[in-house]
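S.K.: Each structure below appears as structure tokens.
Laboratory data are not the source of any read-out in this text; all were calculated from the coordinates shown. This one's a predicted model, so the numbers in the text were calculated from it and none came from an experiment. Cβ atoms are built from the backbone, for glycine too; each structure is taken alone.
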Structure P
Amino acid sequence: MADIPFNKPSLVGNEFTYMNEAVKSGHASGDGPFTRKVHEFLQNAMGVEKILLTTSCTHALEMSALLLGIQPGDEVIVPSFTFVSTINAFVLRGAQPVFIDVKPSTLNLDEQRLEALITSRTKAIVVVHYAGVGCEMGEILEIARRHQVPVVEDNAHGLFGKYRGQFLGTFGALATQSFHETKNFISGEGGALVINDPRFTERAEIIREKGTNRSRFFRGQVDKYTWVDVGSSYLPSDILAAFLYAQLERREEIQGKRKRIWDYYQKCLADWSPGHHVRLPVVPAWCDQAYHMYYLLLPSLERRQALIRFLKERGIMAVFHYLPLHLSEMGRRFGGKQGDCPVTEDLSERLVRLPFFNDITEGEQARVVAGIKDFFT
């Protein structure tokens with residue numbers, strides 16, 4: 001194992017205390033006391049009316065596809081540069097993915113290419129706030145409104161990031177969050193569905209509760225619950241919610257640590273990088289990023305791979321990121337081919353992510369920076 005891993009889950013203090021409380025409460029399954037605490041915390045923090053914890057961000061995306069009524073033959077526009085869950089959730093409902101390229105600056109969906117891809121069969125536009133830096137939501141929403149197509153935000157990277165002063169995850173009709181162990185706030189596995197359009201609220205509760213109106217029963221709105229719609233079991237254990245609540249309670253501390261980590265890499269590499277043909281992350285002035293990751297864009301695939309090997313030999317784990325979905329085995333089945341998303345094809349080969357976790361020390365970061373500079377010597 002590397003001396004400096006790429007990621008290491010971090011504890012902030014009350015995780016095990018709260019997990020013990022969850023077990024002792026007699027309600028360790030879904031929608032217990034800590035789940036309600038997390039719901040309330042996130043709803044208040046983000047200023048939204050309804051958030052539902054899920055077993056993963058993937059499952060929150062699957063719920064989005066169900067809520068939007070995606071049917072076989074529908075088209076869903078999605079960046080090729082993203083994790084497979086972003087589109088799998090819609091493909092499971094029979095959708096045809098329409099892959100869109102990203103901007104060379106932020107690696108977010110290129111809004112200038114969006115309108116040309118919309119057809120009468122387009123039933124959703126899925127945006128991904130890469131590295132917790134907001135997409136150009138003003139232009140994207142205007143295009144979506146013109147064509148009456150709902151927007152879903154895959155905000156797995158961007159909790160508490162902002163675009164023009166508004167929280168990421170509060171723009172689209174629906175949005176999803178991740179609490180996977182690689183994210184800023186974790187529960188091992190876990191996610192959340194953010195419901196910004198109240199028309200979806202009641203049905204979301206039903207889908208999440210295996211297609212039953214159980215939530216209405218617990219609120220005393222019906223005297224028994226029954227099967228009323230399609231659905232599945234998307235509720236995480238209250239034990240996981242307890243772990244997550246401990247993390248969210250320390251929101252400012254965690255985000256402060258991650259900002260210091262990001263700023264250290266930036267300070268050490270900003271003056272050095274231009275002379276070595278290395279590009280650093282771009283964060284537009286109107287975006288308050290979530291400090292989710294720090295990456296470099298190397299001059300070529302060969303140099304990227306060589307740097308990863310070089311750092312590994314020194315006990316430092318740096319990693320690449322997404323491979324273009326349109327060129328994957330499944331992507332080609334849906335018609336993807338070389339040249340469809342040239343920016344994605346180029347940048348995905350040259351990107352390397354540096355070690356980034358809450359408890360990384362400045363000394364460890366200094367070793368990472370020294371390793372990078374030694375490689376280019």
Structure Q
Amino acid sequence: MAALMTSVVDNTIKLTGYILTARTMGIRLMPPDINEGEAGFSVTYEGGGAAIRYALGAVKGVGMSAVHAMVEDRTKYGRFRNFQDFCERISRLGTEVNKRVIENLIKAGAFDSMGNTRKQLLQVYGRILDSLEASRKNDMEGQMSLFDFAPEETKAQYAITMPDVGEYPKEMKLGFEKEVLGIYVSGHPLEDYEGLWRAHVTRRASDFYRDDETGACGVEDGETATIGGMVADRKIKYTKNDKVMAYVTLEDLTGSVEVIVFPRDYETSSALLAPESKIFISGKVSLEEEKDGRLICQKVTDFASVPRRLWLRFPDRGSYDRAEQEILAMIEQHGGRDHVTIYIENPRQRRDFGAGYGVRVTEELLRGLRSRFGEKNVVLQ
């Protein structure tokens with residue numbers, strides 16, 4: 001599978017399909033890593049099972065010459081101890097690994113294993129590189145300072161301190177990954193909605209792709225279908241009658257589909273078609289020879305208008321009792337149509353809150369709940 005991914009590294013659609021297949025098979029996809037990654041996709045056995053490590057050579061703006069230079073330095077001198085050590089060693093390579101390369105590697109998560117957040121690294125990498133460049137110029141001019149003769153312990157005291165700025169929100173980290181990798185690796189903006197998505201779609205984006213070898217498509221021309229996902233792009237067009245229509249790219253967990261929205265439907269649904277909106281679109285499939293399928297929009301439904309169920313899990317009744325008032329306050333502050341269910345493991349109990357205790361589940365609310373009660377104890381169905 002790693003070899004197949006490497007062979008289609010420049011084809012995002014095929015690469016996304018292989019990644020989905022791997023995940024279906026239980027094979028994890030790990031982000032690129034400066035100490036573990038290779039030029040192509042590689043196999044790793046971290047976390048007790050086989051996984052595929054994302055290719056360093058697949059990071060946008062990171063050329064193969066830069067990748068080979070970094071891997072060669074790592075092979076020759078050993079693993080990079082930390083981010084500053086990486087910058088110091090790589091600065092000797094000249095312009096092969098420049099600021100743009102390092103910025104994109106940070107956004108891709110290639111330094112996550114070194115213990116710093118992406119937000120910290122993006123705030124300091126420029127200063128570190130500028131300082132090393134100035135030092136390199138001094139060396140070229142034959143200038144030296146007392147610091148050049150200092151022992152390693154003294155130099156360590158002058159290492160750049162990482163700012164206490166925390167980490168970017170999950171959505172922003174995923175956005176960086178999409179920017180520099182072309183796909184989401186450490187997660188997907190639709191993960192929290194996967195149950196809702198699977199329950200309401202009749203077709204996935206991958207069904208609209210044509211097979212390169214057979215030319216077959218997973219949908220039929222004229223078929224009625226419902227797809228769901230996040231608006232990745234919207235292009236506005238004007239008809240001959242000067243009316244507004246749109247071509248919308250809707251992305252789900254398997255890929256993306258182009259949706260044609262004619263003026264009548266655009267007029268009634270334009271607010272729901274904004275970029276990053278999470279929606280369902282029902283319509284008719286349109287197939288053209290040798291092209292991927294498209295959908296002609298007939299109806300748009302916002303994810304938020306479909307009631308969901310928020311599960312909160314507690315190990316025992318005492319844990320829930322201590323958190324009950326906090327949960328009730330949360331419900332009061334985030335009133336909406338989504339249902340709330342409490343699950344207590346010991347003894348096994350379930351409590352469904354009534355219609356008067358519905359919430360509006362947002363990503364902000366989910367982050368707060370997971371921070372408070374634990375990632376695995378907050379599930380949105």
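S.K.: If you rank structures P, Q by Rg/Rh (Cα atoms, Kirkwood Rh), which sits at the top with the largest value? Please report the intermediate quantities before stating the final value.
M.R.: Numbers: P: 0.98; Q: 1.04.
Across P, Q, Rg/Rh (Cα atoms, Kirkwood Rh) peaks for Q.
S.K.: Given a value of 10 for relative contact order in percent (Cα under 8 Å, 6 or more apart), point me to the structure among P, Q it was derived from. Mind dumping the intermediate values first?
M.R.: Numbers: P: 23; Q: 10.
Going label by label, the one that fits is Q.
S.K.: Out of P, Q, which one gives 2.7 for distance in nm of label points 7 Å out along Cα→Cβ at positions 77 and 181 as computed from the coordinates?
M.R.: Working: P: 3.8; Q: 2.7.
Label of the source structure: Q.
S.K.: Give the label, chosen from P, Q, of the structure having the highest value of mean projected area of the Cα convex hull in nm², for residues 285-364 alone.
M.R.: Numbers: P: 7.8; Q: 8.5.
Evaluating mean projected area of the Cα convex hull in nm², for residues 285-364 alone on every structure, the highest lands on Q.
S.K.: Which of P, Q yields 3.4 for distance in nm of label points 7 Å out along Cα→Cβ at positions 29 and 133, as computed? Let's see the in-between values first.
M.R.: On the way: P: 4.5; Q: 3.4.
Label of the source structure: Q.
S.K.: Let me ask another. In terms of Cα Rg over 2.2 N^0.38 Å, for residues 213-332 alone, which of structures P, Q is highest? It would help to have the intermediate numbers written out before the result.
M.R.: On the way: P: 1.69; Q: 1.48.
Across P, Q, Cα Rg over 2.2 N^0.38 Å, for residues 213-332 alone peaks for P.
S.K.: From which structure (P, Q) was distance in nm of label points 7 Å out along Cα→Cβ at positions 85 and 309 calculated, if the value obtained is 5.0?
M.R.: On the way: P: 3.3; Q: 5.0.
Here the read-out was taken from Q.
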